[in-house]
Structures are given as C-alpha cells and as structure tokens.
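Take a look at the structures below.
Just so you know, all these numbers are worked out from the coordinates, no wet-lab data involved. Please read these numbers as outputs of a predicted model, since none were measured by experiment. Cβ atoms are built from the backbone, for glycine too; each structure is taken alone.
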Structure 1
Amino acid sequence: MTTVWSGRWAEQNAGILIRSDSEAGSERVEDLVGVGIRRNPKRAQLLVSNVLGKHVPADPRAIRSSGGRLGVLVAEKLAGQSALVVGFAETATLLGQLVADELGAPYIHSTRRFDNGAATSLTFSEAHSHAPSHALQPWPPAFMDHGDIVVLVDDEVSTARTALGTIEALHRLSPRKRYVLASIIDMSSTANRLQVDELARHLGVEIHRVSLAEGSISVPEGIVPPTALPISGASKPGASGQILRVKAPWPAGVRECGRHGIDPDRPAFDKAVTATARLAAAALPHPLGRTHVLGTEELMHAPFRVALELPGDVVFSSTTRSPAVVLDLPGYPLRHGITFTAHEVGASGDRYAYNISPGDQDQIVLVLDEDYDTPNLDGLLQELGALAPFVLVVTLRTYRPPRPLRGPEFGSYASSDVGWLLTDLSEISLEAPTPERERAMQGGGHYAESLPIEYQPDAAYIELFNKALAASSTRVAQAVAAVGEQILHIRGTHTVLASLARAGTPIGVLLRRWAHDVHGLDWPHYSVSIVRDRGIDQIALSYIATQHDPRDVIFVDGWTGKGAITNELTQAVRAANEVLGTSFDDALAVLADPGHCVPIFGTRDDFLIPSACLNSTVSGLVSRTVLNPKFVGAGQFHGAKFYRDLAPNDVSNALIDRIAAHFPDLPRLASEVAPESQPPDWRGWRAVVSVAAEFGITNLNLVKPGVGETTRVLLRRQPWKVLMRPDRESDLAHIRHLARERGVETIVRPDLAFSCIGLIRPTDSSEQ
C-alpha cells in the first residue's frame with residue numbers, strides 16, 4: 001500500500017494546516033505525520049505518524065531508526081546523568097521503549113488496563129483522549145526510583161497538559177530535579193510553553209523539551225461533525241483466510257512489555273523474542289513473503305521485535321482504541337480501516353485497525369498476550385481473514401506482578417490462614433540426594449539453590465509425632481498465647497504477621513487463629529522467605545508495603561538456635577528499608593528462644609515444638625524456599641514447591657486444630673504464661689562456639705543447636721553426631737528414633753546449654 005503523506009486533503013477539505021518551524025528541529029513535521037479526522041468531540045484532528053507503527057504499517061527498521069534518533073537527542077539533554085523513561089499508552093509505548101533502548105535506561109509505560117490486579121502507584125488523565133484515564137503500575141513500586149532524570153515520551157506534544165499533569169504526579173511520588181519531554185513532533189504554542197515554564201518554577205525543577213520536528217497546527221472550530229463520515233471502511237464479506245494459533249515459548253516471569261517496568265538488561269526477554277520469531281517463521285506458509293505483523297494496543301514492543309527478526313518483506317502496525325474517519329482518497333493517511341469488538345479481559349466497546357488493505361500482504365501475524373486471547377477475538381480474526389489468505393495468532397504469556405499464593409491452589413492451609421509470598425516452582429525438579437547437596441553446600445554452593453528429597457517417615461516415627469503433639473499441645477498453645485499478647489501490646493489490633501517460611505508458617509497460622517478466637521481480630525498473615533547469607537525477599541516486603549503500613553508488621557518464626565536467622569533478619573530488614581524506603585521493624589517473635597537472642601518469645605526453654613518433627617506434611621505441604629536465578633527472576637518472589645502428592649500424609653491442619661482447641665482456656669492463664677523479662681544475651685551463640693571448638697569444627701553453620709535444628713539435621717543433612725541432655729528425654733524420643741534410623745552416634749552431655757545439638761559431618765575430613 002502506498003500512503004501519500006501530505007496535509008493537502010486536510011488542508012483543502014477541512015482547513016487543518018500543519019507547518020514546520022524551520023528554525024527548530026532537524027526534520028520536517030510534514031515528513032513525519034499526516035492529518036486525519038477523529039471521531040472525538042474533544043479533538044477533531046488526528047496526527048498520524050508514519051514512523052510509529054500504530055495507525056500506519058511501517059518497515060520495523062524505519063520505526064527503530066526514528067526511536068533511536070529521538071533517543072540521541074534525549075541523551076544530549078541528560079549530559080551523562082541516568083534516566084527513567086516513561087512512555088504514554090497506547091501510541092507511544094513502542095517509541096518510549098526505543099528511546100529507553102538508546103539510553104540503556106529502565107522503562108515503564110502508562111496503561112489503561114485496570115483489571116489486572118496490579119497495585120497502582122499513580123493515575124492521571126489525558127484530557128483530549130477518547131480513553132482519558134492512565135495509570136502507572138510499577139512492580140516493584142521502587143522501580144519508579146530509578147534514574148536521576150525522568151524522560152517522558154509521547155508521539156506528539158500539543159497542549160502539553162497531559163505531560164504537565166504527569167510530571168506533577170510523578171514529582172509527588174518520587175521527585176527529581178530534572179525532567180525531559182520527548183516526542184516525535186512538538187506542536188505546542190507559545191502559551192503552552194509558558195505553562196511548562198510556570199510548572200517548572202512552581203516545582204523548583206528543570207523541564208527540557210526535545211523532538212524530531214517542531215511546528216504548528218491550525219484547526220477551525222467545528223470542522224467535522226463526529227458522525228458525518230464513516231468510522232471505518234469495513235472489509236467486504238468474502239472467503240476467509242486460514243487461521244492458525246500458536247503459543248509462544250514465553251517464560252513465566254518475563255515481562256512482555258513495559259506495563260510494570262522493564263530493565264535495560266533483559267537477556268531473558270531477548271531470548272523469548274527470538275524463540276517466538278522462529279516459531280512464527282516456521283508456521284508461515286510464505287516465510288519470505290509479504291508479512292504484516294500486528295500488535296495489540298499497548299502491546300507493541302514485543303510484536304515489533306518479532307517483526308524485526310522475521311525474514312522477508314515485513315511491515316508492522318498495531319490495533320488501537322482510537323476511533324477515526326477512514327477515506328480512501330489521495331493525501332489522506334487513513335485509507336482503510338476495520339472495526340471489531342474489544343477482546344481483552346473485562347473490556348467492552350469497539351477497537352480499530354487501520355491501513356491493512358486487502359491484497360497488500362500474503363499473511364498477517366497477530367501478536368497478543370493471554371489477556372487479549374478471549375472468545376471475543378473471533379471478531380478481529382474474521383476481519384483479518386478477509387484481508388489475507390493466512391492469519392497466524394501468536395499468544396504470549398501475560399506477565400503478572402506477584403501476588404500471594406493461597407490454598408487450596410497452593411498449600412493445604414485455608415486461603416484465609418496464610419498468603420504465601422512465593423513463586424510456584426512445583427513443576428520444576430529441584431530435589432537432590434542429601435550427600436550430593438551436602439558436597440555442593442560445603443563446596444561453595446548454597447543450600448537454597450536446591451531442595452532435599454522429602455523424608456517419608458515410617459509408622460513408628462508418625463506414632464512418635466502423634467505422642468509428641470498430644471504431650472506438648474497445651475504447652476505450645478500457652479507459648480502462642482504469650483507471644484500473641486506481647487504482639488498485641490506492641491503492634492496493636494492492626495498487626496500484620498509475616499512468618500519466615502517455612503518453619504515460621506505454622507506459628508503464624510496459630511497466632512492468627514489465636515487473635516481471631518480470643519480477641520475477635522482478623523490479622524493478615526503472609527509467609528515470606530529469608531535465606532541465610534542472601535537476606536529476606538525484598539519483593540515480598542515490597543508487596544506487603546503496598547497493602548499495609550510496614551510499622552504494623554511483626555516477623556514470626558518457630559524457635560531460635562544460635563541466632564543466625566535473627567542476625568540475618570536484622571541486616572536484611574535494614575537493607576530492605578534503605579532500598580525500598582520503608583520502615584519495617586526487625587523485631588522477631590518466636591515460640592521458643594533457647595538461644596536467648598530475641599525480645600519476643602513464649603519461653604526460653606528448649607522444648608519440642610511438634611511442627612519441627614516433620615517437613616512439608618506439617619507445613620501446609622510446602623517445600624523449603626528456593627533462591628536460584630535459573631528459576632526465580634528479577635521481580636519475582638523466592639520460590640517453593642507444593643507437594644500435592646503428599647496430601648494423604650498431611651497433618652498440617654490437624655496440628656493447628658489440636659493446639660487451637662486449647663485457646664478458649666488460655667485467657668485466664670495470661671499471667672502464668674508471660675515470659676521472663678530478660679533482654680537477649682546471646683548465650684546460645686557462645687555455647688555453639690564452644691562446642692565447635694571442642695569437636696574441631698571451623699564452620700559454625702555445621703553446628704545446629706536445639707530440638708528443632710537437630711531434627712532438621714537428621715531429616716535433611718548429613719548428620720555426624722548428636723549431643724543430648726539426659727534430663728530432656730521426653731522431648732527427644734523422635735531424635736533418638738531418627739539417629740538410630742540413620743546410624744548417627746548420640747552422646748549424652750549433662751552440661752549442654754540446649755536440649756540437644758546436631759553436628760553436620762564436614763565433607764573435608766574423613767576422620768569426622
């Protein structure tokens with residue numbers, strides 16, 4: 001199709017004049033845009049660009065060139081400072097990404113998709129638009145703190161009202177000293193420019209403007225009644241082309257566009273684009289033929305990149321929400337159009353595509369994401385099938401900002417009991433034999449990169465667990481009550497529980513149940529991952545901070561040993577607060593604090609908490625957490641697996657119910673269950689150092705004090721020896737059982753500071 005890029009039709013028939021400013025910009029307005037007529041009473045004219053890939057099909061290389069040229073101009077204004085690039089939906093989503101690519105800067109674009117469950121940082125309006133409401137939905141929210149300068153990219157600047165409103169909103173959210181307005185063409189008047197200067201003075205900032213071309217536009221009032229001309233030249237009924245659908249190999253966690261922010265270094269995105277382009281090329285009947293790649297509204301960048309990598313004669317454009325008049329006349333930029341029903345989830349009304357003329361292409365490749373691949377898509381496919389003999393529909397996976405996983409879809413706890421701030425890795429094989437994991441960990445690998453094979457206890461061990469639960473349920477309930485009363489006193493009725501996955505999760509569920517049953521409170525409860533030497537999951541904390549006041553959050557775990565996680569939590573929370581700009585408190589609440597290293601505890605006695613006896617089958621059927629960059633990408637929660645196959649052996653809820661049954665009797669015992677008023681003195685750490693020296697162990701991570709940690713050693717690690725106090729036999733029956741089962745030496749030590757201590761076999765010593 002040949003389009004005549006001239007303002008002549010608009011000038012002769014509608015009196016709309018566009019002129020370039022010969023003294024500004026390196027390019028001519030008339031070479032970059034034509035003038036169409038909107039069906040929009042707010043603004044009659046539509047400036048239709050031939051280098052954006054929106055209303056007019058264009059060579060993807062020409063589109064890339066225009067964005068790159070604009071990016072070069074922006075770089076001159078940055079003068080070496082870093083930038084955050086913000087594009088405007090929907091027309092400039094691709095242009096903004098191209099500018100960001102040229103700068104090597106992070107990028108986010110506004111969105112009109114409000115039904116995706118994402119947290120919204122700010123909203124603003126585009127006064128003249130047919131769809132005025134925009135939102136920015138960065139994930140994580142701290143994404144907006146990138147860059148010394150914010151660069152706002154739009155296809156054209158006329159009044160600049162949208163840009164000014166956006167700058168005001170951005171400045172309230174995350175203020176900068178400098179802003180840059182970048183556009184293909186700048187048609188703003190002197191009065192509009194003065195408004196920009198006035199806002200800059202008001203905010204105490206600098207606002208710079210760059211464009212490929214500057215000029216002016218003159219529009220008579222009431223030039224075209226909105227209903228006077230046809231909205232589209234709909235396709236004539238006829239034979240429909242063949243329709244083929246394929247799913248792109250688009251990994252979970254890879255952002256298909258900049259809706260929630262996208263980093264400049266995105267090898268996973270590039271790899272996904274290449275794989276998608278190869279899939280599309282293999283499915284096309286004419287791989288070297290005339291191919292029209294069609295994006296969908298805001299989703300422009302990924303389809304554009306696919307178009308760049310396809311062989312043959314390829315052009316690119318996108319569908320749009322913009323209703324415009326179509327006239328098949330020389331000098332008019334919208335020569336053909338189709339109208340179809342909106343097909344994204346939760347949408348209604350009409351959508352449009354322009355300048356896909358019959359006979360101009362051998363095949364059409366329609367690229368969309370999952371939220372746009374709905375039954376309503378059939379309307380668009382019918383239109384496209386009349387325009388080309390072959391239509392290939394390529395569906396990308398929709399990136400979704402992380403949200404809590406809840407039972408029964410993930411884990412066996414009730415949905416209201418806990419929100420798991422984890423990425424579901426259930427379909428990935430992560431388990432390794434214990435000796436292999438031990439060698440990897442002691443050889444420099446990290447324990448969180450893989451999972452142990454879940455221990456399946458025999459009938460005798462299950463009987464020990466049941467006896468332990470029966471014997472200790474009242475004691476555990478008292479400890480829960482003691483901790484709950486302290487939390488209520490410190491945090492108040494608006495407490496938010498953040499349990500440390502996974503050992504802390506049953507305790508968080510119990511505390512939530514106690515608050516509800518005893519005080520009628522509904523405390524939100526999330527389970528978050530913390531990994532030794534890697535810190536707490538900052539993405540999880542970001543999510544909590546979007547839903548609650550961080551000052552209401554209390555971290556929860558089951559017990560302490562030498563205090564490694566306590567130290568890790570303090571350092572990790574401090575680091576997270578600096579990065580996220582939040583105010584989380586690092587206080588940790590546990591049921592048992594034999595290590596004497598936390599201020600909030602139920603008891604400092606090293607007693608058996610039954611949830612320590614088993615693995616996933618007492619923790620909602622959820623694995624230990626995983627932090628492995630192969631499976632957990634940027635912006636994702638740490639990972640874990642849901643062991644659905646172990647459901648017949650699950651006792652998670654039975655444990656909760658058994659302990660919670662004691663809660664009604666506990667208020668009268670409140671004075672009896674209050675812990676000692678003793679500050680932490682870290683005596684547990686000193687005991688571990690002493691034992692390590694005695695047994696020639698240089699790595700303190702191989703010494704695991706306390707009932708809970710010793711149990712973990714016997715279940716998951718390569719145990720070497722177990723030290724046991726003779727007066728704690730009632731709490732240690734399951735320890736003796738596991739030690740016998742695994743052939744581990746037990747040593748009686750009356751002077752032990754803990755009920756027991758588990759020693760892991762060092763792999764570098766055959767003697768040990």
Structure 2
Amino acid sequence: MLLVPCALLCCLAPVIAEISFSNPDINAKGAALFTVTAGVPGNGRYDTLFLKDIPGDRLEQLTFYPEAMDALLGGSVLQVRNRFGTGRYDTRNGSFRWIDDYKPFYTGGTAGFGNLPLVAPSPDGRWQVSVEPISSARGRLMLYDAEKSLRYIIAESVERGSLPVSWSPDSTVLVYSVDNTLYFARPESFFSVSSVDSHYRVLGSGPISAVSWFAPSRFLYVNGSSVYRVQASELFARSLYSPLIGVGELAGKIPCDFDPSTDTFSASSDGSAAIFAKGKRNVYFCALSGDDYSSSTRGATLPYLLLPGNVARVIPVWTKASLPVVFTDSIEDGRKTVKAWKLVDIPAGKVFVPLDLPPGTLDLFVSGSGRFIAFRTNEVLFIYDTTTWTELASYRDEVVITAVWADEMNLYVGGRETVRKWNSANGSSTVLFLSSAAASGWDENGEIVLADTDHAGRLSYAGNMQWRPAGAMRMKPAASANSSWRIYADSSSGYFKNMLYVRSAIGPGGTVPLVREPPIKLDRTGSSVSLKDRASSSVPDSGAFSHGSRTAFREVAVVFDAMDTIDGLPEILHALDRYKVRATFFINGEFIRRHPAAVNEIVKAGHQTASLFFTTWDLSGTKYRIDGDFILRGLSRNEDDFYNATGHELTLLWHAPFYVSSPMILDAGDKAGYRYVAPDVNVLDWVTLEQERVTPGLCKDSARLIEDIMAAKKPGSIIPVRIGKPAGARPDYLYDKVDTLLNALIEAGYDIVSIDTLIKNAR
C-alpha cells in the first residue's frame with residue numbers, strides 16, 4: 001500500500017467550499033455584529049465582519065478580505081474583489097465605494113463556492129469585462145460601465161475559466177475573442193445606437209493569447225507563423241475594407257505555427273522582439289525584422305530554452321532593459337515550484353541562464369516598467385531589481401495573500417489582517433482597511449464597533465471601511481439578545497451551511513433570517529444521515545465499485561487514467577494542487593516504463609495510485625489469449641514495475657484498459673485481491689474527429705464534456721479523465737480544462753475525494 005505522511009494527507013484533504021454565520025453580538029439599539037466565514041477552494045477560510053440594523057434595512061460590510069486586487073487610474077485607485085462584492089478604495093481622498101453591478105450575496109447576488117469570477121478592468125477603471133455564468137462551463141461575456149452603471153452583452157457564449165479580452169494600455173480599445181475569432185471595439189460604442197456590427201470589427205482568427213500590447217495603442221498579433229504590428233487607430237478605418245486590406249504590417253516570423261491551445265506569445269516593450277513558447281517546452285526569443293528575405297541576421301543562432309516536462313504554465317516578463325525573463329509554474333517534489341530563466345547578452349550572442357528565486361516562491365507581481373518584481377512566499381514578500389537581480393526590500397508585517405504595484409515604488413499589499421499601501425523604498429506603510437479581525441465587539445457603551453488585530457492592535461470603526469486606533473477603549477462581552485430581539489444560529493436547508501435567525505421578543509413575535517438568501521439551489525444531499533440510511537446505501541465488498549454513497553455525502557471522485565503519454569499531467573497536478581484535492585490515478589504499465597519520473601511526481605504529490613494493468617491492450621480482443629492467469633500475471637507485473645520505479649506499492653484498486661470488463665476479468669482481479677472500479681459517468685474525452693466522421697455527435701469540445709458531466713453526475717459519482725493525447729485530432733483536451741471541471745463540481749456543492757474515501761464513506 002502507498003504510505004503518505006499524515007501531514008501531507010491533511011494538506012490534501014478536501015476543502016469544503018461553503019459560507020457560514022457565527023458570533024452574533026447585538027447592542028441595546030438593535031444593531032448586530034456578526035461574522036460570515038467563506039470557504040475558498042484551495043485557500044482555506046476567511047472571516048468577514050458585518051453590521052446589521054435589525055429594525056431597518058442597513059447592512060454594512062466592515063472588513064474586506066483581498067482575494068483579488070487591481071491597481072487602476074495610474075495606481076491611485078485600488079480595486080478589491082472577493083465573494084462578498086467588488087469595491088474601490090481611492091487613495092487620493094481615502095474614500096471607499098462599492099461597484100453596484102457586482103452584487104454580493106446579501107443584496108440578491110451569489111456568493112459563489114468555486115473560483116472567484118475573473119474580471120478584466122480597463123486601466124482607467126471605467127470599464128470592466130467579466131464572464132457571467134450561464135452553465136457549468138460557459139457564460140456571457142459582459143461589459144460594465146462603472147461610470148454610468150450600464151451593462152452590455154458582448155457575446156452570448158464563451159468558455160468559463162479564462163477571460164478572452166485584452167485592453168489597450170490607454171483604455172480606448174478592447175480586443176476580445178469569441179469562437180476563435182478576434183474582434184476589436186471602442187467600449188463606448190457598444191452603448192451607441194449606431195454601433196458597428198461585429199462582422200465589420202474582425203481582427204482575424206485566433207485566441208486572445210495571440211495579441212500582445214507593447215504601446216498605448218499598438219500591439220503584435222500572431223497568426224500561423226506570421227507576426228503583425230498593428231496600430232489600433234487604423235483598425236477602425238480599415239474595418240470597412242477588411243476584405244481588401246490586411247491587418248497591420250508584417251513584423252516578422254516565429255519558428256513554427258502558433259497553437260492557441262498550448263502556446264504563449266509576448267511582445268517586448270517596443271514591439272521589436274517577442275517571446276514565443278511552444279507547447280510549454282520550447283521557448284524562443286524572436287527578433288522581429290519584418291521582411292526577412294535577405295536579413296542581415298541570417299545565420300544567427302536563435303536564442304532557445306528547453307523547459308522541463310513538468311511545466312504547467314509559462315509566464316514571459318519583459319524587464320526595463322527589454323530583455324525577457326521566463327517564469328514557469330510546475331509541480332516538483334509534490335509542491336508548486338516557480339523557476340526563472342533570463343536572456344542575457346554574451347560575446348557569442350544571447351543565451352538563457354537560470355535565476356535564483358526566493359525559496360518557496362508562490363506568486364510574482366511585476367511593476368509597470370518591468371524594473372521591479374515582488375515575489376510572494378508563505379511568509380514574506382520580496383522585492384527584486386530585475387536589472388541586477390538583487391533583493392531590495394522585504395515585507396514581513398503579516399502573511400501576504402496578494403499584491404499589486406501602485407507605481408514603481410509603492411505596492412498595495414493584501415494581507416490576512418490588513419490591506420496596506422507599502423513604500424518598498426523606505427519601508428513605511430499605511431493601513432487602508434481591514435482584511436479580517438481576530439476578535440470584534442462593541443465598546444462599553446454599545447455604540448462603537450471595535451476590532452482586535454495581531455499587528456495593528458485594537459481599532460475602532462469610523463465608517464466607510466475606515467478604522468482608527470482605539471486607544472484604551474474596552475470591549476464589552478458579546479450578547480445574543482436585548483430587550484426586543486434574540487439572535488441564534490441554526491442549520492440551513494438553502495444556499496448557506498447555516499443561518500442567523502432573529503426572533504422578536506415583543507408584540508406578536510416571529511422569526512426571520514438575518515440576511516436574504518439568494519434564489520440559488522445547490523445540488524447537495526442532506527447533511528444528517530442515520531446509520532440505517534448509511535447501511536442501505538453501502539456497496540458490496542466484491543464486484544465492481546461504480547459509485548459511492550448516493551445519500552450520505554455530497555462528494556464525487558475525479559479519477560485520472562495514465563495510459564501512455566504525459567500530455568496534460570503537469571496541468572492536472574497543478575490544478576489539483578491549487579484546489580488541494582487528493583485524487584486517484586490509475587497508472588498503466590506502459591506509462592510507468594516510459595515516464596518513471598512522472599509517476600514519482602504523482603506519488604510525491606500525495607495522490608492515491610491504482611493499477612491500469614500491465615499493457616494497453618483491449619482485454620476484450622481476440623488477438624491474444626486473455627484468461628484469468630493472464631490478468632493475474634499482468635496485475636502482478638504492474639505492481640513490480642510501480643514498486644521498482646517509486647519504492648511504493650499500488651493500492652488494490654484497478655480497472656482494465658478502456659474500462660473493458662467481463663465476469664472473467666472481475667473474477668480474476670478479485671482472486672488477485674483487487675477491487676474493480678467502473679465509473680458511473682461516461683466521459684468521451686478520448687473521441688477524435690476521425691471517429692466523429694464514423695459516428696457523428698460523439699466528439700465534443702471540453703466545455704460540452706463538462707456540461708455533460710455535470711448533467712450526469714450524482715452524489716458518489718466516479719468521473720474519469722484521460723491523460724495523454726489520443727491517436728487523432730480533437731478540438732481541445734479535457735485535461736487542459738480540469739480547473740474548470742473541479743470548479744463546476746465545487747460550485748454545485750460537492751467535495752472532490754479519492755476512490756478510497758468514496759469506498760470508506762459508502763460503508
């Protein structure tokens with residue numbers, strides 16, 4: 001059996017994405033303080049403090065946890081987002097305001113249990129683009145005018161999980177992609193009665209990753225192997241003649257055709273060069289010389305970097321010296337690992353050299369000029385000068401969640417307790433508002449809200465998200481009742497885990513929830529199940545295991561089949577690490593023999609490993625003699641190969657290649673001590689376009705596959721995902737969208753567990 005240290009299993013335990021209410025504290029006037037706890041997939045939990053007038057309608061949020069931040073209007077405005085809303089803090093006058101269109105749960109919006117929805121604000125802050133969900137995998141592309149509070153549907157359907165838009169640095173032009181077609185527009189034109197139809201605003205084919213801005217109104221656009229330099233102002237003049245006039249001027253070529261599903265493209269600050277990453281393995285520095293028919297650079301060596309095979313994401317960053325740094329995200333030794341290489345000039349030309357990063361780097365935040373980079377670890381935020389690659393400063397006041405540069409000297413730092421503006425040059429900082437409070441309550445008179453923090457001491461609330469030092473003010477004990485009302489917590493059958501209820505102690509009485517619940521129903525089972533119910537939903541000890549409990553738990557297992565190639569494995573491990581999910585990997589002998597390092601990485605990441613047999617043969621075929629002895633020997637050989645590669649044992653779970661089974665196969669596996677696993681959700685992520693010609697309707701893109709999965713899943717379901725590319729072409733690959741799949745399941749109220757957990761909870 002595979003043994004994993006307890007600490008590792010704890011960190012991979014499923015994070016329950018839920019919202020709960022606690023700590024009611026009511027004063028004599030009927031103003032109630034309370035805490036709302038949000039469970040965020042992969043990021044633990046955070047508390048938010050609210051104030052509610054029971055006799056009236058006033059509901060005020062007092063703390064704001066920084067799940068995401070953006071610097072707008074040249075860094076003078078900080079936008080903060082979490083599942084309780086979107087707000088903006090203006091450092092010019094110290095004011096805070098909410099963005100009305102992004103409604104929090106208590107005003108009729110949804111809190112959301114999955115990822116925080118992506119938002120792309122224009123640099124000047126006036127416009128925001130987001131994807132409004134319409135299904136588990138698709139949504140409407142929406143434009144919001146924050147100045148006039150107007151909304152516009154740019155596109156009725158785009159894939160969720162990414163935001164296919166790119167703003168010009170001067171906020172005047174929006175480029176967006178729908179169904180692999182690029183469009184351009186001035187944002188204000190969408191609200192004009194004379195708006196030009198999208199047919200006349202086509203830039204070309206491709207995803208939004210094919211566009212990279214390098215000046216306020218200029219960008220590079222890659223199509224195939226050709227790179228074009230485009231002036232945004234010319235787009236609108238050219239739009240009427242698009243069939244006759246091409247887009248932009250030829251800037252140069254990249255070594256091979258751009259693949260929108262896997263490749264990365266990034267322009268230098270002057271548009272004279274680009275970084276092209278092919279398939280997260282091959283990185284090229286490409287000088288763009290236009291017509292290269294007789295270029296003077298002919299024969300020069302193309303600077304080239306070969307990345308390791310465990311890379312899940314490539315992030316090019318251009319420094320002030322116009323030399324790129326290439327960062328990568330990967331899973332190494334079971335942990336997320338960030339690495340970097342810098343392009344440097346040497347007498348023989350340009351070469352990529354590795355760079356040292358702060359140990360345990362999790363994220364990076366680049367200043368506008370590229371001169372400085374902030375690296376976040378679990379404990380410290382480090383500031384580096386990219387020209388000398390030396391540490392300049394560090395922020396250690398509290399654990400940092402996220403950060404964004406306001407200018408070349410100041411950063412907005414979102415910590416677990418406070419959000420601050422920090423001067424990296426002199427180390428000074430100013431608290432803008434609180435992220436959360438360690439404790440809260442009323443002052444002795446029951447009129448002023450107080451909060452305790454570990455780093456800023458005791459503070460008093462001054463309104464509009466502002467907190468001030470409280471001096472010697474004392475906090476009175478919490479009270480759940482006054483002469484008119486009582487507040488208590490009870491379980492909820494609706495959207496939230498529980499709810500605070502208010503019961504009147506005067507007049508006719510009555511009980512009402514403290515805040516409104518959104519009109520959203522989660523796909524969840526009951527939270528309380530008797531031992532009799534659990535027994536009735538158990539599965540037998542022998543035979544195929546096809547699902548877990550249908551009644552006792554709201555959980556599913558997403559399993560991964562490693563047959564031959566490693567395509568998709570880095571992305572899968574990266575997504576599982578992000579959500580802190582422990583999954584089950586069925587590993588075939590061919591995969592073990594070809595990729596022992598990859599198998600070890602699965603083990604080090606703490607995932608359950610099971611057998612996918614010794615060969616990739618279809619066991620229902622007649623070409624070979626398939627009997628019980630053959631099954632037994634194949635399972636034993638796979639055990640030995642796995643142990644030799646990892647020093648660990650496979651768990652005694654298995655399935656045959658392609659999930660082919662028969663009574664003989666089940667019986668042979670049972671005699672070998674194995675339990676057969678047969679998913680109850682059929683996922684056709686292996687069907688190719690060639691097979692589609694034979695049986696139309698079988699080959700579906702990832703968005704449709706995810707929607708099918710969400711329609712078919714039930715509590716206890718087993719959902720298989722194929723690792724590796726099938727023999728043939730597909731529109732895209734489900735393993736690239738595992739993040740979207742996990743998010744959809746969490747949004748529906750499910751915990752994602754391994755097969756051994758399903759079996760345990762089914763008994």
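See the values below:
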{"read-out": "Distance in nm of label points 7 Å out along Cα→Cβ at positions 331 and 435 - highest-scoring structure of 1, 2", "value": "1"}
{"read-out": "Entry that produces 271 once volume of the Cα convex hull per residue in Å³, for residues 147-498 alone is calculated, selected from 1, 2", "value": "1"}
{"read-out": "Given -9500 for helix-only ellipticity at 222 nm (-39500 (n - 2.57) for each DSSP H run of 4 or more, over all residues; to 500), calculated: source structure among 1, 2", "value": "1"}
{"read-out": "Structure with the greatest value (metric distance in nm of label points 7 Å out along Cα→Cβ at positions 163 and 739, set 1, 2)", "value": "1"}
